[in-house]
1. Tell me which structure, out of 1, 2, gives 2.7 once distance in nm of label points 7 Å out along Cα→Cβ at positions 63 and 103 is calculated.
2. Out of 1, 2, choose the structure whose coordinates give distance in nm of label points 7 Å out along Cα→Cβ at positions 135 and 167 equal to 2.4 when calculated.
3. Can you tell which of 1, 2 yields 17 when relative contact order in percent (Cα under 8 Å, 6 or more apart) is derived from it?
4. If distance in nm of label points 7 Å out along Cα→Cβ at positions 55 and 87 comes out at 3.5 when worked out from the coordinates, which of 1, 2 was used?
5. If you work out mean count of other Cβ atoms within 10 Å over residues 31-38 for 1, 2, which one comes out largest?
6. When you work out mean projected area of the Cα convex hull in nm² for each of the structures 1, 2, which one comes out largest?
7. Tell me which of 1, 2 gives -1500 when you compute helix-only ellipticity at 222 nm (-39500 (n - 2.57) for each DSSP H run of 4 or more, over all residues; to 500).
Structure 1
Amino acid sequence: MRIIAGEHRGRALTPVGKGDAGAHLRPTTDRVRESLFSMLGGGRFGAPFDGTRVLDLFAGTGALGFEALSRGAAEVVFVDDGRKAQKLIRANIALLREAGRARLIARDATRLPANEGAGFDLVFLDPPYGKALGAKALAAAQAGGWIAADALIVWEESTAQVAPEGFDLLEARRYGDTFISLLEPVN
């Protein structure tokens, strides 16, 4: 896995290796990441990276959050409770020398504590496929004040998603066996 564009373009992230079967690490493919960031960077969604605060739920390797950092995000908070994922995220923060703009919350994304700061502008949501955890994580993030009123949520799953209560579906796209749903909070 490599960073596609921006400040860290071409930099390889820490390899996942054989990993841990229980970790269910499933990094977003380069092709899907490139398509996703092209969609986010142009068209009706504008360029949401410069100065943006990003929340990466079920972060795994952190590839989505690190791509956003490379493209100008001001800050990324990675949330994952898997030990293998936490190790990879910490290694990638060190590798890219992003300790000043990136931090890890070692916690289940469906059980977030209250956020003490402002809500996040861009939320990546990449739960384990088929486990119905995405809506739970969104509800926890919304209840805890993690999601800004005008946030864009990018939800990656194996099937098309229906917007949960409190959110509107803006668009959904399919990339092979991956579905990307873009949502926003209902105001």
Structure 2
Amino acid sequence: MNITETKLKGCFIIEPRKLGDSRGYFFESYNEQAFHKQTGTATRFVQDNQSFSTKGVLRGLHAQRGEYAQAKLVRVLQGCVLDVIVDARPDSATFGQYEAVELSEENNLQVFIPRGFLHGFVVLSDTATFFYKCDNFYQKDAEWGVRYDDPTLAIDWQLPQEELIISDKDKILPFWEK
């Protein structure tokens, strides 16, 4: 695995070493020892989640707060998405900044998102299957989020507004407040 830290401290892009031949390919998508050694984290994942969405579906920006905060390791199994993470850690030098990474079945990139970040993605392909590991169990009462179209964050979702498909729940999330 090749692991590179983003401009947002504690967030990493993970590129697997893909071995291929006429039969297909193989790669190790996660190795706890290598991950811990290269990132300096001791994250232990306890829950896997998967979603399927069509083009234009935007899910986010979401997080869990308090003792239910979650670190995530995200990837795309099929299709292509623009994955977005926002630093919501008040004491961070990059508080309020975001990073966007295209994840696809072709590039096999993954993003590690530590606790304290908002997360969202938009589907750029006809369909996409999104998979992620969490280091803490989901708790509905700990949900929080920020609107995808917040003018302060000014995230470029790479699709026109009229093509975005947003859940009713995400449409009423509050705007970012520094």
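Quick note: the coordinates plus some simple rules give every number you see, no bench work behind them. It should be emphasised that the depicted structure is a prediction, and the values quoted were computed from it without experimental measurement. Cβ atoms are built from the backbone, for glycine too; each structure is taken alone.
1. 1
2. 2
3. Matching structure: 1.
4. The value was obtained from structure 2.
5. Biggest value here belongs to 1.
6. If we compare mean projected area of the Cα convex hull in nm² over 1, 2, the biggest value is for 2.
7. Going through each structure in turn, the value belongs to 2.
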